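Colleague: What follows is a set of structures for review.
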Structure 1
Amino acid sequence: MIRSAVLPKDYPIADRAEVAVVGRSNAGKSSFINQVLGKKIARVSASPGKTILLNFYDAGKFYRLVDMPGYGFAKRSREEVQKWKEMIETYLMNRDCLSGLVLLVDCQRRWQAEEEDLKRWCESAGIPMLLALTKSDKLKQSEKSKKQDYFLKASGLPCFLISNTKKQGIQDVEAYIFEEWVKE
């Protein structure tokens, strides 16, 4: 990790593209980041809601990943959740090197109002998104394409099935990030 931050003055120098990683508190953000980085650097916790800052990780010389606090199951006060929202919105609205946002969703769930609200907010801010469907290893092979089709129709976003435990689909997400958002 390069650094953790709350305020823009504490962000790392904007010397490369950044890709924000967001999702519910139990979606597998830290595991995803560890897979992309090829090492266990992001802390994986058994209890949701441990990420409370913006955590910046170099993903090679071309871009960096930004781990954001999760939403949903975190048992936090309303005031703390509001501070997270302000911190995240400040980052998303003001970071010129932000190239895109990866939304992680457990593929066993449905597309929810929270995800739709985030998608609409990003669209209005001009931030491109992709959807990474985690925990695809828990689906039967026959269910995988149906789930991917469902999320593609519900979200209208580029959609990838991934499994952090089986290390599947991560390379496809990385290739998309590089080709669509990072490559000059």
Structure 2
Amino acid sequence: MNASKAPGVALRATIILKERGIDVSLNFYGMGKPTERRAMRNLIDASGLGDSVRMLGVRPGELISKYSEYDALLFTSCCNDPFPITPLEAMVSGLPVILARDGGIEEITEDGETALLYDAGDAEALADAMVRMIDLEDGGRAMAKKCMANVQAQHSLNPVIPQIEALLSASISA
């Protein structure tokens, strides 16, 4: 719920979609500080979206069990995450993802091929990406499957261990 994760962007995108006549529901997972949770609750209530936007707490490691319940993951972070874990978990779980262009996420995704990307902080662009996802015939499942295969092929132990061994060997001989 903290500012660097930009939950307000997702809320504003949901408002934009509502204004366009598109109803979506949104669940925020996370704890944040009590003041941050209260501020987000106030924004939700003020927006009139209390029936379609929920705030849910989650314990560490528990979120991965929730992915099968959703149509897509919105990852709105704007804190320049070098290698964010949450979208990776979602991708490997086969959940379609809509991601802010931020940090290292562009190293493992390709817009329209393995995920949908939008400019971080831009609620209008996020709303447009959400519509793109809704309009996909399969709801993004083929894209998620391709993303899952790419992540496993490029970032699982088999391809990564030789790279680490090469780096270690090079550091010893240097």
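Quick note: the coordinates plus some simple rules give every number you see, no bench work behind them. Predicted model only: the values in this text are computed from it and were never measured. Cβ atoms are built from the backbone, for glycine too; each structure is taken alone.
Colleague: Which structure, out of 1, 2, was mean count of other Cβ atoms within 10 Å over residues 124-131 calculated from, if the result is 15.8?
Modeller: 1
Colleague: On to the next question. So distance in nm of label points 7 Å out along Cα→Cβ at positions 100 and 156, computed for just one structure, reads 3.1; which one of 1, 2 is that?
Modeller: 2
Colleague: When Cα Rg over 2.2 N^0.38 Å is calculated, the result is 1.13; to which of the structures 1, 2 does this value belong?
Modeller: 2
Colleague: As an exercise: helix-only ellipticity at 222 nm (-39500 (n - 2.57) for each DSSP H run of 4 or more, over all residues; to 500), calculated from one structure in 1, 2, equals -14500. Which structure is it?
Modeller: Comparing all candidates, it corresponds to 2.
Colleague: Starting from the value 3.3: which structure in 1, 2 was distance in nm of label points 7 Å out along Cα→Cβ at positions 36 and 140 calculated from? All intermediate terms of the calculation are to be shown ahead of the outcome.
Modeller: Details: 1: 3.3; 2: 2.2.
Corresponding structure: 1.
Colleague: If you rank structures 1, 2 by distance in nm of label points 7 Å out along Cα→Cβ at positions 28 and 148, which sits at the top with the largest value?
Modeller: Largest one: structure 2.
Colleague: Of structures 1, 2, which gives 2.7 when distance in nm of label points 7 Å out along Cα→Cβ at positions 92 and 108 is computed from the coordinates?
Modeller: Numbers: 1: 2.7; 2: 0.8.
It was calculated from structure 1.
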